[in-house]
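In structure tokens below, several structures.
Laboratory data are not the source of any read-out in this text; all were calculated from the coordinates shown. Here the structure is a predicted model, which means the values were calculated and not measured. Cβ atoms are built from the backbone, for glycine too; each structure is taken alone.
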Structure 1
Amino acid sequence: MKVAAINDLSGFGKCSLVADIAVLSSMGIEVNPVPTAVLTAQTGFSSYYLHDMDDMVKRCNVEWKKSGEGFDGIITGYIPSLNLADQILDFTDSFKKENTLLLVDPVMGDNGKCYSNFSEGMLEKIKELTMKADIITPNLTELCLLTGTEFSKFSIEEVISIAKSVKAHDLQSVVVTGILENTNTVCNVVIHKDDATVLRSSTNGRSYSGTGDLFAASLMGNLLNGKCITDAVSKAADFISRAISKTDSADRNYGIDFEKILKTEE
């Protein structure tokens with residue numbers, strides 16, 4: 001199986017393409033990276049340099065069509081610019097076939113705050129991309145942005161209601177990630193068809209760089225390896241929880257020590 005991973009490459013932070021390549025490769029899936037930008041470190045660091053890859057997505061689109069490539073899955077993450085958002089939309093038009101799983105992580109913000117890539121124009125492009133997706137994995141902030149809902153502390157029942165409203169079509173799954181229920185428990189809400197499932201896992205209450213990317217990559221890998229959506233989410237959440245338990249650094253910017261348990265993944 002092959003997955004086109006459209007994401008940035010950060011030197012520090014254990015996120016984005018580093019997460020996609022490491023996790024999916026360990027699950028027996030070939031990763032074909034499509035870099036949107038190269039950074040010295042992820043954007044949570046106090047100082048970093050970002051080199052926009054400009055038209056790399058477009059070039060991959062053109063060259064891979066020439067060679068007749070195809071993919072079992074496409075996964076998208078952080079999008080640095082509107083230009084690249086348009087290129088990603090074109091890429092998915094070219095390579096998403098009937099049996100291609102498109103997972104869109106609508107990376108725009110967290111904890112009620114927007115990232116530096118956010119703009120109203122970017123929001124509209126990401127909405128367009130999520131309409132094409134089979135699965136979207138917003139956190140609560142991103143769910144609010146997609147639905148025009150003011151960010152607040154919601155009950156799980158309210159999150160389910162908002163998540164159902166963002167579904168683009170009946171077969172689309174929405175996985176709302178990282179909802180902190182209390183200091184020891186984090187929830188992931190899964191909306192699939194007309195069902196809603198709440199999956200809980202343990203947490204130390206801290207936030208770390210890259211956990212959304214690692215979760216999305218693990219989710220994609222488990223789905224391509226035949227797991228149903230709820231089992232895939234459960235395994236992805238367990239992977240994150242176990243990696244956090246093995247993490248030594250208290251500095252969230254450096255991410256979690258997933259390498260320590262990656263060899264145990266299926």
Structure 2
Amino acid sequence: MTETSPTSPLPISPLPASPSPDVTPFERVAGDRSKGLLLLCDHASNALPARYGSLGLPDSEFRRHIAYDIGVRELTLMLAQAFGVPALLTTYSRLLIDPNRGEDDPTLVMRLSDGAVVPGNANHDAAERAHRLATYHRPYHEAVAAEIDAAIAAGHPPAILSIHSYTAVWRGVPRPWHAGVLWDTDPRFALPLLAALREDADLVVGDNEPYDGALKNDCMYRHGTVRGLAHALLEVRQDLIADRVGVTAWAERLVPVLARILASGEALGEIRHYGSRCE
């Protein structure tokens with residue numbers, strides 16, 4: 001790992017290849033827990049375990065957002081490298097099972113996604129759903145919980161930043177935001193992040209746009225809201241991080257922003273419960 005200061009330009013260095021979901025359902029980046037930041041990437045990969053083939057879809061569908069969040073793995077790894085903090089990322093496609101959904105969510109295994117019928121999911125039964133939960137979904141969340149437990153035990157409850165991306169156009173309508181900050185009721189991380197990004201006059205930054213951050217039993221609800229940890233979900237428009245140049249530009253934008261927030265002492269490292277809008 002190349003050492004870098006959180007305020008210096010990021011090095012352009014090779015990033016590790018994503019592990020296969022046949023080997024492990026998540027990728028863990030070790031880091032310094034005392035820095036008080038944990039990075040999560042729920043939709044990091046478009047890969048499928050070998051037993052599922054392509055779920056009956058053409059290769060072109062795996063280059064779209066229905067299979068993963070474009071650019072987010074690279075962005076997460078760059079930020080983890082810059083700050084030297086832990087990160088956890090999935091290694092499987094959201095088409096297999098969506099780790100950013102609760103176990104009882106009807107969209108956990110998608111039969112139809114943005115106009116694409118998913119043949120391999122169309123007739124999945126309770127046993128197959130249980131297998132995907134036990135083999136892919138739960139191990140990721142158990143790893144996140146274990147990382148949080150270890151940080152708290154060491155006296156450093158982490159602020160959590162979950163990194164996602166979204167399409168520039170949805171159902172024929174262009175989305176004006178360059179990025180969005182999603183949150184529920186805990187303002188400690190989300191509002192400073194939103195304010196800092198909006199200081200850049202060239203950016204249009206959505207507050208709970210293009211999605212609402214209050215979703216019961218999703219990743220941030222489960223690991224942030226319920227546990228009383230400061231958290232935010234950052235969405236970056238996919239066309240802005242679709243290549244290494246774009247990812248690097250966004251990493252370099254985010255590093256000083258996050259460094260300033262982490263240094264602000266705004267109770268990010270305290271366990272506080274704010275409730276939820278979805279309760």
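1, 2: which one has mean count of other Cβ atoms within 10 Å over residues 93-100, as calculated, at 12.5?
Matching structure: 1.
Quick check: -12000 is what I get for helix-only ellipticity at 222 nm (-39500 (n - 2.57) for each DSSP H run of 4 or more, over all residues; to 500), calculated from one of 1, 2. Which structure matches?
Answer for the origin of the read-out: 1.
For Rg/Rh (Cα atoms, Kirkwood Rh), for residues 117-220 alone, find whichever of 1, 2 sits highest and give me its label.
Largest calculated value belongs to 2.
A value of 23 was derived for relative contact order in percent (Cα under 8 Å, 6 or more apart); which structure in 1, 2 was it taken from?
2
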